[in-house]
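The following blocks contain the structures, represented as structure tokens.
Every number in this text was worked out from the coordinates using simple rules, so none of it is lab data. These numbers were taken from a predicted model, which means no experiment stands behind them. Cβ atoms are built from the backbone, for glycine too; each structure is taken alone.
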Structure 1
Amino acid sequence: MYVWTGRTAGDRPELVRRLLRRAGGALLGRSEVEIGVRRAPGGRPEVYVGDGRTLPVSVSHTDDLVVVAARAGGPVGVDVERRRSLPAARLADRWYDPAEAAWLRARAEAGRDLDFLRLWTAKEAVGKAFGTGLRDGGLRRRMPVPDGPGDLLRPVPDTAGGLLRPVPGCPGVRVGHPATGDGLVLAVAVLGAAGVVDVVLA
């Protein structure tokens, strides 16, 4: 999975198109001028070339920052938020799975904002990888604990404790938080990745 970021002084749609063309050029092996960008049914962005090939992509933005994720091997999701102060425990009680809300309340108060945003961005990234966003209970979909040891991309559990399998033959859903700095919280998600997935911040 590759992740591109860019900053804009005002024309966000143009920056999104440029980053999507850059992703398409890099992963489809074509010149950026040969890359098309359109909206797929349901509104998600789609990158394509004239021979009919498409590239799974995802877009997120906050303030002047735009983030694009792409992966030739299957669906991808990305979400970015600025770290900020918020009533984390109260919001988690309202929106998150009860186990997540309890985990968050047990965390040190000084880090709850960050922990809340890690869960939020993970839910958004997974929803975008599914192509549904946060509809259909996406906020209640449990995410792996974001700070434990292990691989960057971790399996997303289902309510029975197994792996969530969104489509037949899909080996699972994984989500993680690459380090970005700059007071940002970034989450990336992949569907159907059987092996190791490297996350490259391009």
Structure 2
Amino acid sequence: METKDKKNFLNEPEATYDRFSYADYLTWEMDEMVELIKGKIFRQAAAPRRIHQEVSLKVARKLAQFFEGKKCKVFIAPFDVRLPIKSKKNEDIFTVVQPDICVVCDLDKLDEMGCLGAPDLIVEILSPSNNQKELIHKYEVYLEAGVQEYWIIHPSEKTLFIYTLFEGNYLPSKLYTMGHIVPSAVIKGFELDLEWVFKDLD
């Protein structure tokens, strides 16, 4: 696929072009955060809100403390996660996401560009500008790529919802909220106290 220069497409309808690949993505110099989902561009509309950043920092810090001295690594956005389907060639990868938080335990998936392949755990934190992207589009690509566990945190509603991969499908959890201590099915021994996560956020 021929790459598309940033100057030629940013202000034009996306339908003008075929889907974009990671090879295209590497040629762009964007001022804002950009993700590719099945070849379609998704831009970060604005900087995340304060409550989003507070929750992200708390959860990432808790995970990092848990993995201290262990092989798994924790990464926060911006951090490119490439999700190949059939080929790992740059021109054949059409999904490149930047999860709010991800955990990678297979360190062979890490390279200087980020992560190539599905992380073990992904945490996405909702905000008004990204709810549809996280709840619909990313659900589909995370399932297809084989992300073992996908956490969705809604800071304003103070809730957590989990999808756990089982026999090729996602099993949904109940809706967790203040007062729950939530275990991970994939990261054995890790628990998140939602009372601690959501307190003092208003």
Structure 3
Amino acid sequence: MRFTRPTRPTRLVDDFVVVTGGPGSGKTTLIDALEASGLARTQEAGRAVIQEQLAAGGRALPWTDRESFAELMLERELRSHREAADLGPGPVIFDRGVPDLVGYLRLEGLPLPAHMDAAARELRYHRRVFIAPPWPEIYAQDAERKQTFEVAVATYEAMAEVYPRYGYELVPLPLVPVAERVAFVRSCLGVGSSA
């Protein structure tokens, strides 16, 4: 797959706010709450791909075919980036971003294809990226999240290494209840209290 830069004008990338981190760290719960507070959001590519592949009997799964899984995640991330340009004014919260794919490949010991590196360099987000630290008290596995807590920690560490390499500043999320996390993110974004 070859990455090509979008040709149509898009909204300012300062509106595209990534929340990343290891699995089971409260990331998606926070994003759901930010959406409930009135902010637009995207869906996590990895979870969506797993659900689709399981439903279709596909093999592009992280425990079966990691390279194909990564390619399908890239397709979804590119689509999310494109579709976010059409959402209303204000921040759009991304449940992970393209650099997460680079971290995933690094974590899995897989080579980084040139088109994924190009996508991570060219498709930009707000310079400040929120990162959810490992949180053992809330970590739980489910049908799509099969990783151990140790893998969740390693995933967090991979993201903490990759995002700064692409020029992003990491903002750790506090280990506090979701309402306080929402207030923290909204304050950092300068969008005030919940709607």
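Relative contact order in percent (Cα under 8 Å, 6 or more apart) computed as 34: which structure among 1, 2, 3? Going label by label, the one that fits is 3. Please state which of the structures 1, 2, 3 yields -4500 when helix-only ellipticity at 222 nm (-39500 (n - 2.57) for each DSSP H run of 4 or more, over all residues; to 500) is computed from it. Here the read-out was taken from 2. Which structure, out of 1, 2, 3, was distance in nm of label points 7 Å out along Cα→Cβ at positions 29 and 101 derived from, given a value of 3.0? That value comes from structure 3.
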